[in-house]
1. Work out which structure the value 2.6 belongs to, where distance in nm of label points 7 Å out along Cα→Cβ at positions 152 and 224 was derived from one of P, Q.
2. Figure out for me which of the structures P, Q the number 50, 27, 23 belongs to, where Cα extents along the principal axes in Å, for residues 128-199 alone was derived from the coordinates.
3. If helix-only ellipticity at 222 nm (-39500 (n - 2.57) for each DSSP H run of 4 or more, over all residues; to 500) is calculated from each of P, Q, which structure is the one that comes out at -23000?
4. Given a computed value of -0.59, -0.81 for log10 I(q)/I(0) by the Debye sum over Cα atoms at q = 0.09, 0.11 Å⁻¹, which structure among P, Q does it belong to?
Structure P
Amino acid sequence: MKNRVNVGNIRKIIHFFDLLRVLVDRDMKLLYKRSSLGIAWTLISPLLQLAVFSFVFRSVIPINVSKFSSFAFSGLLIWTWSQTALFKSTALITNNRALIRQPNFPTEILPLVTTTTGLIHFLLALPVLIIFLAVDGVRPSYVLLILPLLMFIQFILTVSFAYPLAALNVTFRDTQHTLGVLLQMFFYLTPIFYDLNSVPEAYRAFYQLNPMVPLMQAYRDVLLRGIQPDWLALLIVSAVVAALFPIGLGIFRRQSDRFVEEL
């Protein structure tokens, strides 16, 4: 009996990941449907932003940041992954009515789909970042092996917020617009194109309340500086993520019974 239960659980897990793969593939195709440049937009958008930042913060309002191109481009890639996934998560339920209305469809998979799509875009842009680092004279180091851990933490952090946002937008349709304003605000309150050390010390404690800040610092320690990240800060972020994930998933599951009615 025990073996049958284990086999059944394994089949469910395999089915879940197979469904995740199919939905991610569908999401990627829909995203670039009828687009001439297609997946190249993964690089075009952050590169255009980088060009603007380079002009503004080198020529107009100079910022003293070494290896600015690599510094800003890494920040843009990290931030864009979470920002895009969260923004898209608000419309996950309302834009997938056909799937939601199907019996036994695992709605919990949808935030995972949009976050995985963001991860794929991040991975596709990573080689370009490596080129930027090479141009800036940054040599590969063994600490790059820590990169998958950072991506895993960011993945779970993003999903933890994506779950309640997806559920909230079903009953409160202004969630997407409100989130857009909040994300724009946090874009400037996260050290994406400026160094955390340039922030007045009186405000740094406030900055640390944003879990993306120590995560961004850890990415740059690994990628730009070739040193090990602040493990204590990462441990705190991991503990916060471990607490947020079940809360976010719980909110989503409680609201999921009302999805069909609201749609």
Structure Q
Amino acid sequence: MSDVVDVEDTEDLECALEDDRTARRRVAIHDIAPGADWNEVEEAILTRRSIRKFKGRQPPAHLIRRILEMGRFAPSQGNCQPWSFVVVRDREMIAEMEQYCVAVCQNMTAGIDYTNYESGSEQRAAILQNTQVLNRQNPNSFHPVPMTAIKSIAKGRFAVFHKAPTVILILVDKRGVGVPEVDVGVVGTNIVLAAQSLGLGTCWVGFSRLLSSNTALCEKLGVAAPFEIAEAICVGYSIGNPAQQPVSRQTHEIIWWEGGQKEVLY
């Protein structure tokens, strides 16, 4: 038998292998032309709205499990997955959660809302000074936006959980790698976008963290160290068509580096 290798056969084989590699590389690349229509994921992002008016109808349990599965597949730093979920679909339990948050807001306004006291009074001056100190120490929590909401909640003009039939509590493991709160934010984003794609409305509720100060309620909910409540997401069927309502979004400056050149885009 001859050991001579046909050069043409070898070249043909190498060309075939290269063609195969090129074909496989191209399969992984989606060629999208400028100005192409939004795809389904982009549509879900663009049409999502924060829902604060829900129908009384309870979403099927299998849909809630489905959106939680999308949350479970969220990326996390070091794949640490520093989260856990508590699903509350019991109306009495949600009402108890609501009542406690309202009570906390009422107590807070009594100690930080200087507008409750007459102008020029010593009490007003003392409360104002206290509020300014708290604002400097924690500008995020004492920002005018949450402070306005706290007043509305305390006066019964704003429901904490928006009378939603389902509330998902997202718990964070403080031992997580890096910044676990960021991972929780990614999880929540997966959940709200999955819900949007399934015809469900959602709303983030940061005031859910107030529940952490109620030991008995946390025990009922199954919240225990090292986990604590980070956020809540209300879920249900929205009233009306919120996607028709325009949402203001600021255009931010973008620094764009490419080919050794720096540009500023908007």
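Just so it is clear, none of the values below were taken in a lab; they were calculated from the coordinates. What you see is a predicted model, and the numbers here were worked out from it, not measured in a lab. Cβ atoms are built from the backbone, for glycine too; each structure is taken alone.
1. On the way: P: 2.6; Q: 3.8.
Attributed to the structure labelled P.
2. Numbers: P: 50, 27, 23; Q: 46, 35, 17.
The read-out comes from structure P.
3. Numbers: P: -23000; Q: -14000.
Considering all the candidates, the number was obtained from P.
4. Values: P: -0.46, -0.68; Q: -0.59, -0.81.
Only one of P, Q returns -0.59, -0.81 for log10 I(q)/I(0) by the Debye sum over Cα atoms at q = 0.09, 0.11 Å⁻¹, namely Q.
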